[in-house]
Each structure stands twice: as C-alpha cells, then as structure tokens.
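What follows draws every value from the coordinates through simple rules; no lab data is involved. Because the structure is predicted, anything quoted here is derived from the model rather than measured. Cβ atoms are built from the backbone, for glycine too; each structure is taken alone.
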Structure I
Amino acid sequence: MKFGIFYEHQLPRPWVSGDEQRLIQDALDQIELADKLGIDYAWEVEHHFLEEYAHSSAPEVFLAAASQRTKQIRLGHGIVLMPPAYNHPARVAERIATLDLVSNGRVEFGSGESSSALELGGFGVPYEQKRDMWREALEQTLNMMVLEPYPGFSGKYFSMPPRNVVPKPVQRPHPPVWVACSSRETIKLAARLGIGALTFAFVVPIGHSVNPNVAMIAGFSVHQDADEARRRGLDGFNFFSYALGHHYIFGKHKPGRTSIWQAFEDAGKPGGEAVGTRGMGTPQMLRDHLTGFGEAGVDQVAFIQQGGRNRHEHICEALELFAREVMPEFKDAEEKRKKRKAAELAPFIDKAMARKKQMPAMRDEDIPTVAALGAVTTPQPDAAGDGKPQSLGAAIASRFGKSS
C-alpha cells in the first residue's frame, strides 16, 4: 500500500490578516516533511468560492511550489475541474505538462466534474450536463498531451482547430489519470474508463494508458495516547465533514458573510465514531485500520490531516510518528504486491487498449497553415518615414528580407 496526504486548505472563521498565507506556508512545510519521510503522494483539490471548506482555487500554483521543495513525492491534482467553463482543455493540458516538467515527472492527473451550487452557478455550468462535459473535455485533454499536432475537435461543449499543444509531459503517453469518485456508480465508471479505479476488466480506456488503482481518503491523527490523538484530530475531521455537508448537501450560504465554523459550534461539534475517524488513535490502531484497507484491495490511503483548526505542529508530529512506527511494514510489502497486481491485470489492460479507437494522426498536407495576425492587420507608419501605412507584419518582415 502507498500513502498520501490530502489538502483542501481549510480555514474556519473568524479570519485575521495573514491567515491564508500561514495556511499555505504550513501546508508547503508539511509536504516537504512528508517527502523527507518517504510518504508517496501529496493531493491538492481545486475548488472555487467554498469559503472555510477549501481555499484551494489554484492547485497548479501550489503544486508547482511544492515541486521545488521536494524530490520524490508524487504531486496529485485531486482534482482538476474539467467542464470547459472552469478550465479550457488546452489550458489543462498545458498546465499538467508544465507541472510534470518542473517536477521531473511526478504528476498525477486527477479529474472531476464538480458538484457544488456555488461553483456550478459561479461559472455557469449546467448541473445536468457536467458529467458529459467532464468526459468530453478529459478525453480531448489527454489527446492534446499525446498527439503532435492535435487534430482539432468539434464537440458538444467545446471546439478548437488543429494546434500543437506544448509543452508535452515527461511521463509518456501522459501522467496517470484519476477521477473523483463519490459513489459506487462513479467508481464503476472509472473502472470502465481505466482511470484511477480497480476492477477485473476495463471496457474502453478514455486515455492512452490505464491506471488500475483506487485511493481512499481517510481522517488521520496519530499519538501514543489514543485519547490525545482524537483530541488533536477529531474536531478538525468533524468540521471537514460538516463544511462539506454545508456546501454540498444542506447549507444555505451568503458569500462573504456566512460563518460555517459558528454553525458547526452551534450544532454541538458532533462527534462519535465515523468511518473517516478510524484513522485516529495509536500507531497499532492505525496499523490495524490500514491492514483492513489493504485486504480489501485498496492501493493508496490519503490522509486528511489538515482540517478545521488542527494545529500545524500536531500534524507534523503525527506524520513523523506514522512514518517511524506504521509505514515501514506496508512499504516492505509494496513492491511485491505491485508486481503481482500488474501481472494479473496485464492481459485485461492489453485487451482494453486494443479496443480503444485512437484519434488518427494528421497527414502533413492536412495540417492548416495559420498566418500571423500582424501580416494582415494593424497598419503602422512606414519604417522608411515616407508616411505610407504598412502592416506591422510587413515592417518586421522587411527587416529580415521576407515578403508579407
């Protein structure tokens, strides 16, 4: 089993000057520590307008910063919002590839469709179309990372002419692809498309490779004293759950005014045993919990360690204790497990890739020539000073002996 850390960048009210800066800098420190400890993944969400729950609207910037403070840890978008109103597919392809270059090939490309009213309404994404938008945009983004040039596309939700989308990623044909799964149906869809889910058969991959893995997200707080572990982590995880429910299920939100933390406190900070809190306790308790995940076939567990008002120093202490007393036995068995799984799945993956209908490469004679805009627009005074207008393109071209 592999392990990751997962960030929403939660920031409960009330806020004071410098809070967001401290939050981001603490998270970068935590990822740098996780890299030194041998933790495998750092995941970063993309959300917009979800106050207190997720101040993470530019994950590509944060992950780029993390890439320069780390050496080994995989840098995961968990996830990029794919409906084109959020992110044009070409811009996603460019950003993923650039992050892969600056990190020396450490990117995991998580994708998703979005589900909150604040985000969907803010960007004008119709709820009933977001799944189809995700699928169309994701497939074309992956084609853009592979094909040279990209042949262009005329779809239902976006269109663009042939262009060579650069740069290309380090990982070929493209970084591993994941999808956010919040239901069994989405997990099944991911399995059918060969992205970020495990099953015994893939129908037709959406990308140019298959990622037959599943990652589970879980609460996290470890201390030699179980009660202390829960004191340090339970409020943070419960706020994570409450704020998620506020933005996605039951809340009514007035932008810039609603205090989710106050509502959480007014609700009595609900506690009790929940699925996500079973990762809070002693090293042995966490070891038993993770063993159950492993026996169920989970490939990776990503920990929500930054939630609510959880303290930076407690997060770092828990990561160090986990790396010292829990992680080693899972790491020791990982290589053998990964090889066995790859061998078992290889024939199914080969058959799935054989079924994929590839977008054909363009013939040279079919690639259109695009004239520079300056060759036909923007009249300028003649460089010779005779007052005759000429195009900007002609003025530049004349300096190099080119006709315009």
Structure II
Amino acid sequence: MDGLADRLSEGLAALERENLRRRRRVLDSPQGRQVRVDGRELLNFSSNDYLGLASDPRLVAAAHRALDEYGVGSGASPLVSGHLRSHEEAEARFAAFAGLPRALLFASGYSANLEILTVLGGTEAEVFGDRLNHACLHDGARLSRSVYTRYAHLDLDELERGLAASRAATRIVASDAVFSMDGDLAPLPRMLELCERYDAWLVLDDAHGIGVLGERGRGSLEHFAIASPRIVYMATLGKALGGYGAFVSGAAQTAEWMLQRARTYIFSTALPPVMAAAASAAIGLVESDPALLSRLRARIAEFRSACAALGVPVTPSDTAIQPVIVGEAARAIELSTRLLARGLLVPAIRPPTVPRGTSRLRVSLSAAHQRSDVERLAGALAECLA
C-alpha cells in the first residue's frame, strides 16, 4: 500500500500547490439568509436556495406531515414496491407545473442526466454538448458510448455545422439551460429549431432555471415559450425548490422508455417519500406565492445596480447566479477569505469547475436576502477588489 498511498499524497500536494484543494465547511444551522459556521453568523451568498425554501416553515411543515404519513425510507426501487403515493403525486404535479405530458422522479440531477444520455444514446448516436455544460452532461455523453462532440460555449453556428455533418442514426443536443457558473442562458428557441431541422433530441438541464425563470417561475421552457416532443427536460429539486431529487420530463412515450431502461432509476432505491412530498409542496408555494419570485428578481436588480455604481465587474446575468471573475485560483481564495472576515460567505470557484484563468467568486442571490444585504455585499466586493 505504501506506493499507492504515496501517489495519493503526491496528488493532494499538487492540488495544494495549485490552490485547487477543496475543504468542507460545517454548518450548524439550516440553509438560509444567514448560516452559522464555527460559531460565527455569516450572511450567506453561497447557496443555490434561490427562493429561500430550504428552511421555509411551510415546506418544513409539509415535510413533517409526510414523515408522519409515509415514514423515512422508500424501502425498494420504484419498479418493485418503492413507488409511493407521494412519488406519484409529485410526478403529476411537476408535469403540470412544467407544462409537459409526464415526469419521472430521480434521486438526483446528476443521476438523471447520466441516464437520459445513456438511454437515448449508444454506439450509433452522436451527442453534441456545450463546452461549459455541467459535469453530469459530459459524463453522461461519455458513458453513453456515443460519439461525443463538444462545441464552443453558445456557438450555435459550430453546433449547426456538426449536426449537418453528422451521419449518426441518432443525434442528441445536450445543454444547460442556465449555466451554473456563469448565469447566462442557452438560446433555446434557436437550439430547438436546429434540432427540428436535423432531427435531433434536445436534452435540457434546467437545474438553475426552474423556480427562477419564466413569468410564473416555471423555468426556461416558460421563459422562452417553447414546447416540443423532442425536448427531454431535467429539473432539480435541490435548488430553487428547496429539497432534494430531480424530475425528468417529456413526452409520455419518452418518459415510459426512461422508466423501462434507465438503470439509475430501475436499480436504485426510490427517493425518500418525504422528499417527494416536499417537492409537491414547493411547487405549490411557487404557484401560490408569487412574492417569492418578485423578491428574488428585486434582489438581482438591486445587486447589479449597486455593483454598477461601485465599479464591481459582474458578468452579464439576469439570473440568481452573479459571478465576479478574477482570474487565478489564488486570487479567488484571497478575495473569498477577505469577504469571510467581513461576515460574508461567498465561495471561490476554481478549476476544474471552471476553465483555468477564470476562477471567480460565485455570488448566489436568494429571495430570502434583503436589499441591505446585497448592497452590503456590493460595497465589500468593491473594497476587496480595490
């Protein structure tokens, strides 16, 4: 074992030298506007809890009711006996919310995207993916055994050339709808047009759009007013919807094929029923409480306005993700540490999560924040960057 352990030690040391070694924080509080770390109360700009639902009392109460009714575990995979009434209701609720014929509940967004691409793809398929897609889409394309062609970020001319040249029996375009580290949007109407022209599936990861985009918070499909049976749509529950798990939605036949063939669905214990019930409750809150989305959009506008006034260089993003790109990993860590000393929790994002030379502070805004919070952050960013 000595040689094996030495290689691991050398690898860890290399990560340390390059400022790429990660360390976990331990939170002693629920997710929310403020969190407690090492006895300190910190203003939290690190969470994907965009609507502040992760600890919303209404969602907590719904989870308690589900625990009393269904217990903790599902006990089996969905196709054996692990598909409880709460799962069935959550799938129907989400399909109606997203405006799609059918939905399946998966244990996580990562496992859902792996399975979409492996089920639709194969040795006779070609997958086209944006270079800045989330890791799960890259991994799913590779695991699918398809030819995998990556195109430059948002370069749909390059995508079209690839689709036109492809001789694959099945063509698949896979993309984030909202890019998780930049907050920019994929141009979905033109992407759908290309998929229709070249007879391709359009696989969309809307992890950061569901609950945030669209007039009623129903995600990127509502935002762009698009629909098609060739769209396979994945949306997570662990971000704006405040819980855990993911939905894969699309045409009824597509969902049924996923149910029959998706290995992480067939061979995994079903999501705990309490999380399915929490998903239904979260969707209900988004539908019944439009102030959630209004508050988030107000905070985004206020933060961007304050940054513009103070000369803080945030990237163009109208979503809850507001990156401040600083370049090298060491610089991102330094700035994150200085903000932490001011009571502000803002993560430093470094390679391989983002390309080398684009390390950044990733500011995540929430409906739980107040105007004074985002203006305080903008002021601290201006001071630290100076």
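Out of I, II, choose the structure whose coordinates give relative contact order in percent (Cα under 8 Å, 6 or more apart) equal to 17 when calculated. Answer by label: I. Determine which structure produced the value 85, 55, 41 for Cα extents along the principal axes in Å, calculated from the coordinates; the candidates are I, II. Derived from the structure labelled I. Here mean count of other Cβ atoms within 10 Å over residues 240-247 was derived from just one of the structures I, II, and that gives 20.6; the source is I. Calculating FRET efficiency 1/(1 + (r/R0)^6) of positions 112 and 312 (r between Cβ atoms, R0 = 30 Å, to 0.05) for structures I, II picks out I as the one with the greatest value.
Hey, Rg and Dmax of the Cα atoms in Å, for residues 8-127 alone derived from one of I, II reads 20.3, 56; which structure? Answer for the origin of the read-out: II.
Name the one structure among I, II that mean count of other Cβ atoms within 10 Å over residues 40-47 of 19.1 was derived from. Among I, II, the structure yielding 19.1 for mean count of other Cβ atoms within 10 Å over residues 40-47 is II.
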